[in-house]
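None of the figures in this text is laboratory data; all of them are computed from the coordinates on show. Computed from a prediction, not measured in an experiment: that's the story for all the values here. Cβ atoms are built from the backbone, for glycine too; each structure is taken alone.
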Structure P
């Protein structure tokens, strides 16, 4: 599609913001779609929700609300739009439907899965409950609706520690992320029974990589997602959810920073923090990119 004067006028303000992340030749491909999508969502009374791991043309170009999984679920419950378009993965669209059952939820690609979500089933949870009777089950939001139905309480990486502490018990079953479970255990006095699920993006990082980055970038701040292995968390300056990582950069404005998480997030955050130099580890989530 050709970028005519009308499209250029409508999309130029967006490009001025994202120009450091998207080359001009590439923007010429995105601009017509951004124009049409933004026009169509107004006609259909639709809202576009995008996870922090989406690419800049989606995150800054068409989304009405971009955030982590917790904030997306809250926004899905609050919106007055007739249609919610979820730029994320399958469990996020399911969660939006649970929060807003009367809304039409659209997921651009139904095959957009998640290694964490697919690591456990409802039957697995039922078997764990039989094995550990009376022990409350805390499930990460990165799970299917089937698993959530067998769960006592859901959490995200942003509130996992608070949720576990709020139960006031000595032992919980925490599913399905083994690394997040270990992080929660390190932050509480609660015994954690975990599952062996992992995020295929975050499990690739290691402390050797972190230490090498520190050697070649003196003074760098390294912030990691708690889905990373424990040795990565220990080697980092800060660990938190995607929203927590964004807040860290905004509040501290480090000279250099490395965000140990999905690759596109650094692009999106740098656009909003132009004075910060981002050292990018590039592990892409193939599901988010669908």
Structure Q
């Protein structure tokens, strides 16, 4: 049966503001299961639709964020923890005049299991004071060198709590996600995942998957809420983030992640992350032990 839900209205455009803040601190701690830690303060920036390979564990400390996930609009009240699943498109924009201050832990996609993605799509906001407190403790431990064992312990407690929440809704949510994931769209996603750096022309993808190019784009966009090219660029930016945190210069990162040149990387990176690659991995950035 076709999905009858209406796509949410686009968020009000955020006007460019030369004085808008885009403060970002990102690092990769030496803690298994943690792909990246990001602390950011944005006052005039809206994230376009994009995807992550990792689970996104988010808390907003000041202000508020509104976002769309699977064609449903959501928000981030102060007392919640937000969990966004991998490979599911979402966006984000300030929902308060002062913007927002957020802390994010990106967890390896295997940390929670793909069988829980559907539950996270249906219920990304978790109102749980205990979980909120534990996430704060996790961030504190991740920010201190030498406390990796504490961070691993905190992460284990957070992971257990997240799984408890998601498993309550697992059966119905997983079935819903499967209906929203047509075979053709899934096959194209697998092809894009296999050729993130090299890319694949639409005509070639259509031949490989035995589908008309227009039908292929419609199937993918209908299933995931994002066009194939947007998905591919999002994956490339995700790889670029990791390499920048490894210390590679932006020019080299561009050449090994599928971008035409550094300017091409910078344009897409700033659009999705909010800052240039150089600012993302600036002189003051921390690195894992």
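Of note:
- Identity of the structure behind 20 (criterion: relative contact order in percent (Cα under 8 Å, 6 or more apart), calculated), options P, Q: Q
- Structure from which 0.99 was derived, Cα Rg over 2.2 N^0.38 Å, options P, Q: Q
- If you line up P, Q by mean count of other Cβ atoms within 10 Å over residues 60-67, the top spot, with the largest value, goes to P.
- Structure from which 16.0 was derived, mean count of other Cβ atoms within 10 Å over residues 132-139, options P, Q: P
- Percent of Cα pairs over 14 Å apart, for residues 68-107 alone - highest-scoring structure of P, Q: Q
- Ranking P, Q by distance in nm of label points 7 Å out along Cα→Cβ at positions 156 and 220, the structure that comes out highest: Q
- Test item: Cα extents along the principal axes in Å, for residues 100-259 alone calculated as 51, 45, 28, pick one of P, Q: Q
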